[in-house]
Structure 1
């Protein structure tokens, strides 16, 4: 029961975060794009950080693909598969 409650709370938290992000982007890109935040226009700040997050996600995906390629063992050759199949198909001598 605790697991179900925790997942529902997590789901509600994700909904709240999504709504806050939507409100922030509508405010920062449409309603008041020229508001200065930390010495830079809010619209520029939102666009820069959005691009940064997208690029980080792309870089992580590329890195993960590289990791998978490096750590995946070499597949068996066709000859090895044939040999194993023939050994399985042989009747055992008693």
Structure 2
């Protein structure tokens, strides 16, 4: 099979997205919104990597687990934004 990109390129892209989310969490020190966005990027990178590996192995269980990862990421985002609104209501600032 001679394609433009092989499967390792897609797995590397997933790992780079995961590392980007981790770097955003580790380098951020004061802004809550950037922390939430970094966690979301981390979840989407894990999901992308999981989908890539499951299609490479032709396994449907990885695709099913990726749906659960997406729902947990959506729930985490909703809870984090509601906590951010309460924090802003109390302190009138979103910086830590």
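See the values below:
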read-out: Which entry (1, 2) yields the derived value 29 for relative contact order in percent (Cα under 8 Å, 6 or more apart); value: 2
read-out: Given -25000 for helix-only ellipticity at 222 nm (-39500 (n - 2.57) for each DSSP H run of 4 or more, over all residues; to 500), calculated: source structure among 1, 2; value: 1
read-out: Origin of the value 2.3, where distance in nm of label points 7 Å out along Cα→Cβ at positions 32 and 72 was derived from one of 1, 2; value: 2
read-out: Highest-scoring label, criterion being volume of the Cα convex hull per residue in Å³, among 1, 2; value: 1
read-out: Top of 1, 2 by mean count of other Cβ atoms within 10 Å over residues 8-15, largest first; value: 2
read-out: Structure from which 0.8 was derived, distance in nm of label points 7 Å out along Cα→Cβ at positions 16 and 48, options 1, 2; value: 2
read-out: For distance in nm of label points 7 Å out along Cα→Cβ at positions 40 and 56 computed as 2.8, the structure of 1, 2 it came from; value: 2
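Just so you know, all these numbers are worked out from the coordinates, no wet-lab data involved. Computed from a predicted model, the values in this text were never measured in an experiment. Cβ atoms are built from the backbone, for glycine too; each structure is taken alone.
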